[in-house]
Structure 1
Amino acid sequence: MPRRWVVEGTFGWLSLNRRLSRDDEQLEATTEAWVYLGMVRLMLRRSA
């Protein structure tokens, strides 16, 4: 699978989180934390 498809799929999954659809945070670290939480949530859902 080409790398681009992997990246686009990841962005597609992240966009399912309403919190991540708009980036209105002041600090970059806060945005990064929300992305991590979104990916953890996705992995937990897929592993169950």
Structure 2
Amino acid sequence: MVDTACNWVKPILVTEADILSMDERTKRAILTHNKTWKSNCDTEAAK
């Protein structure tokens, strides 16, 4: 079985306006998502 999550999961990109309008919980969720993506998928992006 091959894990293909990195084929369809991408980092969440936000603008400054997005950040200003988000609550702390949403900001943390996006940061967690992006850190998880980086640790699991960023090395695959270099391939």
Answer label among 1, 2 for the case where Cα Rg over 2.2 N^0.38 Å, calculated from the coordinates, equals 1.22 | 1
Can you spot which of 1, 2 the value -24000 was calculated from, given it is helix-only ellipticity at 222 nm (-39500 (n - 2.57) for each DSSP H run of 4 or more, over all residues; to 500)?
-> 1
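Taken together, the values in this text are just the output of simple stated rules run on the coordinates, not laboratory data. This is a predicted model, so every value here is computed, not measured.
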